[in-house]
Structure I
Amino acid sequence: MSNHSIVHCTFDRHADAILEIFNDAILNSTALYEYKVRTLQTMASWFDTKRAGGFPVIGVEDHDGKLLAFGSYGSFRPFPANKYTVEHSVYVRKDRRGRGLG
C-alpha cells in the first residue's frame with residue numbers, strides 16, 4: 001500500500017466517490033439492505049450523522065487523490081445494553097477489491 005494514503009473523508013471532498021461506492025453495493029450486493037440508490041442529499045445527512053456522533057469516515061486514496069475505499073462506524077442499536085457497541089463497515093471500489101485495501 002505504499003502508493004496509498006489514509007485520509008479523513010469529508011463531504012466536500014469525498015461524497016461523490018462514497019456515493020458511487022455505496023450505490024454499487026446497493027445495486028450489486030447484499031452489503032446494504034436498501035432498494036433505492038442514495039443521493040447527494042442522503043450523503044449530506046449521512047455525513048452529518050457521523051459528525052454528530054463523533055464517528056470518523058476514514059478513506060484510502062491513491063497517489064492521484066482518488067478514493068479507493070472507505071470505512072466508518074456508528075451506533076449499533078439504541079438499546080441500553082448496546083451502548084458500548086458499534087456497527088462498522090468497510091467498502092472498496094469494485095475495481096479495487098481483492099487487493100488488501102479493506
Structure II
Amino acid sequence: MSKKFLTDVIVASTEMPAVAANRLAAEIIAAIKTQIIETGRFTLPDFGAFAVRETPKRTALNPRTGEKVQVKAGATVRFKVSPSLKEAVFAGVKKAKRKSAKG
C-alpha cells in the first residue's frame with residue numbers, strides 16, 4: 001500500500017480534492033507512526049497489528065568473506081495479520097486457483 005493508493009481511495013470515496021486527500025493520507029500515516037512509537041503497537045481491526053519487537057545483540061557472518069561480524073541490538077516493526085483477513089486472502093487464493101485450473 002502506498003500513500004498514493006490511500007489518496008486515490010479517499011478521493012474516490014469522499015469526492016475530496018486530491019490535494020486535501022493527499023494531506024489527509026499523510027496525516028493518517030503520521031498518526032500511525034506516532035502511535036507505534038508511543039505504545040509499541042498499532043492495531044487495525046479485521047486487518048492486523050503492527051508491533052515493535054526488540055532484536056538482541058548477535059554475531060552474524062559476512063556472506064562475502066565468511067568473517068564473523070557483531071550486530072548491535074535494535075528494534076523492528078512486525079506485522080501480524082488478523083484471522084479474518086487471513087481467511088479472506090486464503091479464500092481468494094483458492095478461488096484464483098480454481099479459475100486458472102478451469103482455463
Structure III
Amino acid sequence: MPTPNELYDLASDLRDQGDKPGAIAKLEEAVAIDPNFTIGHGMLAKLYADIAEADKAIAHAQKVVQLEPDDAFSYTALSVICVRCGRIAEAEHAKAMAWQKQNGFED
C-alpha cells in the first residue's frame with residue numbers, strides 16, 4: 001500500500017499531465033490514509049477549485065487551517081480558494097485572520 005507521500009507524488013505527476021480527476025483520486029486516497037496530511041488537503045483545495053467544485057475546495061482549505069491554525073499562509077490560501085469559488089465574505093474573513101496571525105494577534 002502506498003504512503004500518503006507516495007500518493008501525493010503520483011497526484012503531482014497526474015496533475016502535471018493534465019489529469020486533475022486522477023490527481024484528485026490519489027489525493028483522496030492519501031487523506032483517507034492520513035486525515036492530517038496537510039499538504040494533500042492543500043492540493044485538493046486547489047484542484048477542486050480548478051474543476052469548479054467550490055464546496056469541496058473550501059472544505060479542504062478549511063481542513064488545512066484546522067490542522068495549522070497558527071500558520072498565516074493557511075488562512076491566505078483559504079482566502080484565495082474562497083475568492084476563486086466566489087465566496088467573497090469568507091475570503092475577506094480568512095484574509096483578516098491571516099493578517100492577525102502574521103502580526104501576532106489572537107483570534
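Figure out for me which of the structures I, II, III the number 3.0 belongs to, where distance in nm of label points 7 Å out along Cα→Cβ at positions 62 and 78 was derived from the coordinates. It would help to have the intermediate numbers written out before the result.
Working: I: 4.1; II: 3.0; III: 0.9.
Source structure for this number: II.
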helix-only ellipticity at 222 nm (-39500 (n - 2.57) for each DSSP H run of 4 or more, over all residues; to 500) gets -10500 when computed on, of labels I, II, III, structure I
By the measure Rg/Rh (Cα atoms, Kirkwood Rh), tell me the structure among I, II, III with the highest figure.
II
Can you tell which of I, II, III yields 16, 13, 7 when semi-axes √(5λ) of the Cα gyration tensor in Å, for residues 38-93 alone is derived from it?
III
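Since every read-out is calculated from the coordinates, none of them should be taken as a lab result. Since we're looking at a predicted model, the values are computed, not measured. Cβ atoms are built from the backbone, for glycine too; each structure is taken alone.
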